[in-house]
Structures are given as C-alpha cells and as structure tokens.
Structure 1
Amino acid sequence: MTAKRTILVCQGTGCVSAGAPQIHREFEREIIEHKLTDVEVKLTGCHGFCQIGPTAIVEPDDILYCRLKPDDVKDIVNSHLINGIPVSKLHYHDPTTGNPIPKWTDIPFYNRQKKMITSHCGYINPEEIEEYISIGGYRAARQAILAMTAEEIIEEVKSSQLRGRGGAGFLTGVKWDFARRSNGGAPIQRYVICNADEGDPGAFMDRVILESTPHSIIEGMIIGAFAIGASKGFIYVRAEYPLAIHRLEVAISQARTKGFLGSKIFGSDFDFDLQINQGAGAFVSGEETALMASIMGERASPRPRPPYPASEGLWGKPTNINNVKTYSFIPLIIKNGAKWFADMGSGPSKGTVVFSLTGKINNSGLVEVPMGIKLGEIINDIGGGIPHGKRFKAVQTGGPSGGCLPESYLDKEVTYESLEAAGSILGSGGMIVLDEDVCMVDIAKYFINFTQEESCGKCSPCRIGTEKLLNILEKIVNGQGEEEDLGLLEELGELVKNGSLCGLGQTAPNPVLTTLRYFKDEYIAHIVEKRCPAKVCKALIEYYIDEDTCTGCLLCLRSCPTNAITEHKRETKKDIKGKKLDSAASKGKGKKKKVDTICVINLDTCVRCGICFANCPTGAILKRDRPLHSKQYAVGSMQ
C-alpha cells in the first residue's frame, strides 16, 4: 500500500503575497483531476525560508519545492506524485555549487537550527485547533491548572531561567512572582498582556509565530494567567498584521468552543478569557507602559516607572506583560521541565532565540538557534553568507535600538551579555546583515531618523536629543561635517541614553555610538576627506558612463526622471599608429560590433537618484567621488 502523502503549502504572509493560495488551489484541483486519494494538501504557517518562497513540502518524502508558480503544480503532480520522480528544477539549489538539494533536511538553513517554539511552524494548520491538540497542545495548560499550584508554576519558570524575549531580557519567573505577590497576594483583579506590537524594521519573528502557531501563545497566556491569578488577558497586535489577527481570532474562538478559555477551564474553578487589541502602528506602543495606555483608550505614551506594571498596570491593577516568543516557551517548559530548557544556552542566557535574518544575505528568513551560537555561524552557515561575492561589513542586531557590529565579532557568542558588552542588544530578535556597499554613517542616520520620527515627544532628552543627532548626521553625509561633530555625537548619544524616559530613547543612540566605535574611519572620511568610501551618500558622489562599456541601449536615458542623460555620438580614439578606432572596438580587439552612439550624463542636472545605475544592463554606469569645491567634470568624460 502506498504511503499517504501530504503537501504542506506555506501560507505565511510572504508566501501568501507571492501567490501561495492559488498554488494551494492548483494542487487541490490537480489531485481531484487525477483522483489521487492518497494525497492531501494542507495549509500551514511559515516554513521559515522566506528567501525562496512560495514553498511546498511533500511529506513523508521531505522534498522541498521553492519559488513556485501555479504552472509548476502540474509538473510536481505528474512527475513526483504520480511517477515518483521529484522535479529537480524546482528544488533549492546550493548558491555555491549550483547543485539541487531535494530534501529540506539536507539544507544548511534548516539543519543548522535548533527549533523549539518554531518546530511546528510550517507543519500544522494554524486554523485547526485539532492539529495543535494532536501534537500535545493544551496538555501543559491542563497539567498546570489541574496538577500544579500557582507557586509551583512560577518556581518552574524561575528554575528554567527563561528571560523575556521582547528585548529587556528580564527573568520571566521573577516578573510573574512580582505580579502574583502584589497587593500582598490578595485576590484582586489582575491582567496578563501579550505584547505582539512588532515594529522593528525588518522584524517578523512574532508575526510568523502568530500566523503559524497561535494556540501556543494562547496556551502560554492561560498558564501565566493562572500563575499570577489573572482572569482577563489582552493580545496587543499591530494592525498591519491582518493575517496574524485573523488566525488569532480563529484560534481564540476555537479555544473557547473547546472550553480552554472562558469559565471553569478544564473543569476547574479558574476563569480566564482573552481579547485582541489592535495597535495603530506607533513604534512607541511596544513600550509596556505606552501599550497599556493604548489598551485603556489613552494616547500610547510612556510613563515613569516605578510603579511597575506588576503592581500598578492596567486600570491600576497588577499586570504582567510578556512577548509572543516568551509565552510560546511556557507550555514547553511546563511539559518538559525547567532543566530541559536551562540545559540549553550559554551562561545566564538559556534556551533558544528566534531571529529574523534579513539584509545582504543569501538565505533570509526566520531562524531559531541556541543561545551562545557564534554570530558567524548564523550569518555564514545558516544564512549562506553574503551574495554576489561581496564582503561582510556589519550586522545590526536588536532592531533600530540595536548596534552595528563589525567582522571581528563574527566569532563571538550571541547572548544578552555579549551583545550588551559590544554596545548592541538582543532586542526582540531582528538581525540585519550589511555588506561592503553600505555606508555606516548613512545607516546610523537611517535608524536615528526612524527613532526620531517614532519618538512620542514626552521627554526632552529623546525628543530634542534624537533630532540633534539626526541633524549632525545629515551634515556629515552632505559633506558639511566638522571634526568636532564626532565628539558631539558621542556626548549627545550618552545624554539621550542616560536621560530618556523609556526604552525607546534609552537605546535610540546605539546605532550611532556603535558605528562611531567600530567604523570611525568612515566618519573621518566623510568629514575630513569629503568622500563616502561606500559611494552611497548622494552629496559626495556622482555618476558617469564608461564609454567602453556603454552599448547605447538608452535604458538609462528613458528612466532618468530629470532628463539629465542624453544621447551623443561616440568619440573616437587614436591608437599608437595614429589610426582612428572605435573605443569599444579597440577594447574588444575589433570583435564587437561598433555602436555609433552612447549615453552621457549632464552633471549639472543629475540629482544622483541612482535609477540609471540600477537599470543599466551592462554596468556601464559607475560612481566616483564628487569634487565639492572644484568645477564639475565635463559631460560624460573622465577628467
């Protein structure tokens, strides 16, 4: 008898936006048409390897198909499902050798990870509670409520040494204990909150878990609520996550139907229910006191602490706030024991950590790795290194509040302590890789601009300080920087860091301070030499066209928004014998067909937008340092 096959079609946000639902329907249509009764198609959450989506996995064969189009489905069904021959052209291909790797288990991106809270992402249907129950879902909640006391749960979480995965890294069990003991442990109204307001540029860790295993968050919140004595919970999700919100709504409704939420859960005397609150896209809403203000219908603005939420939170009542990933770990810790979790990791940093790996990297996506892994292992082994043969320059960890670490840190462990010592943070798990083409001064400007725009403006150090930092960085990238600006940036950065009211302001200077610490030579080049080593800053570069490479295709001319590019007759050059030769022909030893016209750039009208550079098919458009204090170069020449 032929083993039953299941086609797992990724339907996380990335793959959905690339057409995964249509691919799913095509599989269903083809299976019905060919009467393949031993094959089923399943909607799943994110498979993690976002770089190669849309993806589908055929189980139990472990065969991964990537970058799928609806037309590819017919080939997979006819060749693989009917005749047993996998379709090689649709496999993942090793970026170094070009060889296909049929099984996902053989791909380094997958097999170098250590999956705990993401182990079922991409394998169960997030909209079917029965599938979560089939993998042991809600058993930990049942065990906690029926067989453990609140104190025993808290002690188990304490012993695991789980630290909050939302950024601060505070010990979860200690935090729960504070909320439990507030008001002398009297039986008053208490609340739990899941902070799912993921606003970091390039971050999607929480979104993937919300979309892929929403019941794991609900189960973790049930356990947390029982432990601190809360009867009401809130999941605060940014409105920009419609798919995550939909799947959470489905999951909460199903949990209520099963009796896992509501009154007398599991037949006990414990009552607990959840509701979803949508954020309006303000980055500062991720700060816990601002988030609580938003839930209460007030402006999302931080307040001074103490009092802390554990004693005075929502409506003045004890409140516990944890991140999506933190709550997802809880059922695993209750099920497997504190020692199981604490045995993984390095030093005080226990368990695993989930990153969204993005930027200038071959394999971008969601990764889960043990604490203590080397930074280079994540980037080079799991991430596959830097594309197009470029050189690694830096990695920015911890979102816009994190720091930029150089190549010398690739052999360092990834822990809360090591990143903090380097001037960065683990944050909620964002990791952006930068290559040699990135200007570190411009990167610092980008992130400080983000935090300055997202500042609530409540405290002066953040409101005024980030604006001053941004102004100085803008001076530098525009070629107007002065040497004293370097000391001013450091002084201002420390003032903002030490004087701001909340975590947003306290960590906002990190990108500036770390780029100054590790890439000071780039600042000096901008200030003293008036040049951008990476050829990124518009005010310090100009574009020109290499006549020997230009084919006269006119793509640059047609795409130029300011009409700065014109068509000219090709200039001729004399060889050493005095004969006139076409420049392209002379370089190609007469083998290339002569082209009579080329494109040239008028530097007086060029705004250095880079569109021509991006569109040129032959690489004929190049960058060079712009002489700020001398006459402009002649049109199209190389003076």
Structure 2
Amino acid sequence: MTKSLRSPIQLKNLREQLIRNSQSGKSTISVCGGTGCQGCGCESVYTKFVSEIDRQGIADKVELKLTGCHGLCECGTLVTIHPQKIFYIRVNPQDVPEILTETILKDVVIDRLLYPDPISGQTVLHEYDVPFYKKQRRLIFGSNGLLDPTSIEDYIAIGGYCALSKALSEMKPEQIIEEVKESGLRGRGGGGFPTGKKWESCRNAPTSNGTRYVICNADEGDPGAYMDRSLLEGNPHSVLEGMIIGAYAIGSGSGYVYVRHEYPLAVKNLDIALTQAREYGLLGNNILGSGFDFDVMIARGGGAFVCGESTALMASLEGKIGEPRQKHIHTVIKGLYNKPSNLNNVETWANVPLIINKGAGWYADIGTAGSKGTKIFSLVGKIKNTGLVEVPMGITLREIIYDIGGGMLNGKKFKAVQTGGPSGGCIPESLIDLPVDFDELTRVGSMMGSGGMIVMDESTCMVDMAKYFVDFLIEESCGKCLPCREGLDRMKDILAGITQGNGTDGDIELLQELGEVIHDTSLCALGETAANPVLSTIQYFRDEYEQHIRNRHCPAGVCKALITYTIDPETCTGCGVCVKNCPEKSVSGEKKKPHVINQDTCIKCGLCRENCKFDAVIVV
C-alpha cells in the first residue's frame, strides 16, 4: 500500500492512527544520540539496551528510541524514561540491566543516576526540574528528546506537518508572508534581518521563467557552536517543513540545504528525512493534493568558514570558488544562478511551523520589542553546565551563565563572555545583567551571530583571546579583498608582539584604527565584523593591553614571555608533585621543605602550577 498522502484529511487520519498506536501502555526509553553524547559512548548504551531488552524478553513492555541531542551535553549519556519523565545522567552500558529491571519493571528509581543539584545537594528526578532546563523555553529544541530523527511517523505524531497542511489548504502565499512579518521573526544566522520582509522581497522579485530558490544555510563554522548541527541531527523534518512553507509563500519549486561536510550524522538523518517526505507525498509533485510542487537537494560544503556568507555560499552551490561578491543587488533579487534566492539558516526555518500553527500574535508575545521568540545558544567554556540552551529573547547573561550554566568552574571569577562567533565581541562582567537580544548585543560591541556563547574566567588573557580569533579569521578569510586579507594579518603581528613582550606605545591606537578600516571597507559582512574581538577587548579590557605593553606583565598568567613561575616558600609543603610533573627537571628541593624553580631551564609550561594542590606555585 502506498504511503503517499494526497490531502490534509489523510495526514490528519494518519496522525490520529499513530497517536492511538502510541497509547499502548509501554514505557519509552529515550537515549540521547546527539554528537555530544556520541562522544560519551551513547551508541554502546543504546546497543546494550537493544540486547538486554531482547535477553529479558520485555519488548512488549518498553519502546526504545535513539533521539537527537537533549542539550545537557556535560552529563552525557542522557537517558529519559517516559511517561514518568525520569531523567538519568552519565549512563554507561553496565547501568542498562539495572535500569530495565528496576525502573522499567519495578518502577524503582536509581538514585546514583539522577542529577545532583549542586546547591541543595538533593537529587532531581525529572528533566524539567533540573536547574539547567528550568529557565529555558524549548519551543524548537524540546522535541529533540522525544523523536527518533529517522522516523517521520514520530514527527507526524507530535503534530509535524500540521503547519504545512494549514498553509497549503487554508492560506494564500501573501497571508503566510504577512503572518511571518507580524510575528517579528528575525534571521537566526547572525544578521537578524526580518524574515518576512526578506520573503516578500524574494516573492516580488522579477524572474524571466518564474524560477526562485529557497536555501537552508547549515554551514555552521563558529568555534564551539553546534546548534544547527543538533537540530538537523535530531529533528530534520521541522527544518524541511519550514522550508516547504517558505517555498510555497515565495513561489519556489527548488530548494537546497547547504551543510558542512564535517556533519556526517546531520547529512545522514537529513537524507533519510528527505526520502521519507517524498514517500509520504510531502515533497515532490502535488504536495498534499494542493497542486504545489517542491523538492530539496543536499549540497555539502568543504568546510570554508566564509561559505556561511550568503553570496559565497551561493557561489559554492554553483560549483565556483566560495568567495563573496559585492551586494549592489541583493540575493533575494539575483542570487543562485542569478535567480531570486531566499537564504535562511536552520533555526530560522524551524521557527516557521510554530508561527503558522500558533499564530503571529502568540509568537510575538515571546521576547523583546525588537527581538521575538527564542534563541538557541551553545553554552561552552569555563562553566559548569555546557551544552545547548534555548531561551526567550531578553533573558540576561547572568541568568544564562549562573542559573542555567551553573556558574564558573573551580570557584573562579567570571571575566567575560564572547557571543556571536569569531566575529563577535567579548562582554565584560560589568554588563552581566545585559538582556540578550539582537539590538542590545550590537549596542555593546558584540552580536548575536548564529548563537555561540563562550564563557571565560579570570585565567583567560583577553589579549591572547583576541589573537586567537584573529588567527582563526586569517585562516578562514577568502583573501579576495585587501582590508580583510592584509588588515587582519597586520593585526595579528601587533597582537603577537604584545603577547611576546614587544608591544610599544601606540599599538592600541593602531589596532583601533585598523579595526575601523577593516569594518568600513571590507567586501562582505564577515570582513566587516572581523575586528570585533579586538575592538571589544580594547573597549572593555584596555588596562590589560596596557599592562602587557607598559609593564611587560600578563595578569592572567597566560602569555609565556611575560610571566615567571615561582614557588611561595610559606605555602610549599615539599610534597614533590611539581618535581614529578616538570618535563625539564627545573624544580628541585628536599622532601617536606620548600622547593625552587630554576628560571634558566623553566619552559613555562605551567604543569607545576596546574598540579600543585596547595596553590604554592604563583605567577609573577
């Protein structure tokens, strides 16, 4: 029997059948299969569940799903049991028999696998009570933990493709565009351009043969960012549904998902989703009997950071070198193959079904005056709870870092947070109560970007951090325009000189001047924002630059040329750990007596300081 759905009624009937089938009284075990938990061995956990369910003969009592990312990557492998919603962390294969025997068959909770609240010391039973999740609003990302991403039936059962059905059968293209405009949705790829306005421009753009393209930008290249990756891995149908609705609104018959070559699991799950959508008549000709034709192809990028920029991405799709071009004519007018082309990123497309289902008014009530809805961030760095978080626009940095992220590691002091990827800015502790939205981040010299958020503590040198991002951008610059190509290289030389103890008066002012020139004269948006890490660190941490230049001192103890390790005789117990860990045998001393470091042979690797339990090794 064919699976093809030829009308909205058939889709509705299938959904109702799937819901009835799911109400079987079985428990459902959801094993996080996101990339983070892949690194923690989730496949071994899943395989053990499969074999153990078979060995115990309880397949009639439990359903097993390998899902997408659940968010709390710090605690993988994550396992959630439904309908009880019991949340287990750091699950290993050896825990599996006990989970099945005790929790599934006897309804007994295994305390050692529960999340321990670091403040109260009490264990937390349910996922929604874990502090990491409490202040989140997981409108887009929440379904990841419920779905097998390779099952279109799972997506349909929770309301998937309802928005598409509504759009095709109840709304005109102009109505859809107006709904998206009224929702206030802005592009989640970094620029924050109003999505509905972009769609309208593309629909109204003249084209000789009616050809228009919709494109999903999944070329996520920011260090530490993996939001789009996890959405494509865990819920690819939500992205496809948004693209199909957008294509109908714009008047497009062809679409592309441009995805990084380094995302094999995302490509695999997306390819499966495309095949399933075609089998069910949700892609291809005459979708749901509406007369609308649309299909999507996957294009794999080669890993060039610059191909996240719209014109470079489209050049790459055409088989050309991925270099930006000047936008005298925007891509919504002349983009891919010189046809009107609408490019939005993964998260933007995934928001569209929500807006169509729940309405523009509902969506516009979330967030701030200029930034509506939620935003997914990858929260990484010197913080206790790393992972993916989805929060309403307007939440403060303090709430994200302390209430959701759990605060700083090892009792260190918060110093700065870098938002917006390598072209973003570093925001200091004095602005920790800043509301997070497009306009506020831009106002303080940073940007939303695609959603990277790197937290830094007092052990981070801000000059070295600026140098790191400039190094990254030099490697990723296409080199087409002189300001970006030569300007960044000159910035790197100055920053390297400062960190090596060769900084001179006037270096700070020269960096600022270079940054302004790069911003004003670069060809593309990536070049325009490339100086942000340098300019923002000078703005908020100028004293740190001055200490490097004038005092030849790195306050964070990072720049090797500007530091000296010594041992405090009052604190040293003579335990000998520093002696054992020194690769150059530069530490000496008698047992239980203060030790000393030979400065002539010390290579300043810092291992003595890292391994000293008494904080006796200090930086001067």
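Taking Rg/Rh (Cα atoms, Kirkwood Rh) from the coordinates of each of 1, 2, which one would give 1.01?
2
Check the numbers for Kirkwood radius over Cα pairs in Å, for residues 331-514 alone across 1, 2 and tell me which is largest.
2
In terms of mean count of other Cβ atoms within 10 Å over residues 123-130, which of structures 1, 2 is highest?
On the way: 1: 19.5; 2: 16.4.
Across 1, 2, mean count of other Cβ atoms within 10 Å over residues 123-130 peaks for 1.
No value in this document is a laboratory result; all are computed from the given coordinates. In this text, all values refer to a predicted model and were calculated from it rather than measured experimentally. Cβ atoms are built from the backbone, for glycine too; each structure is taken alone.
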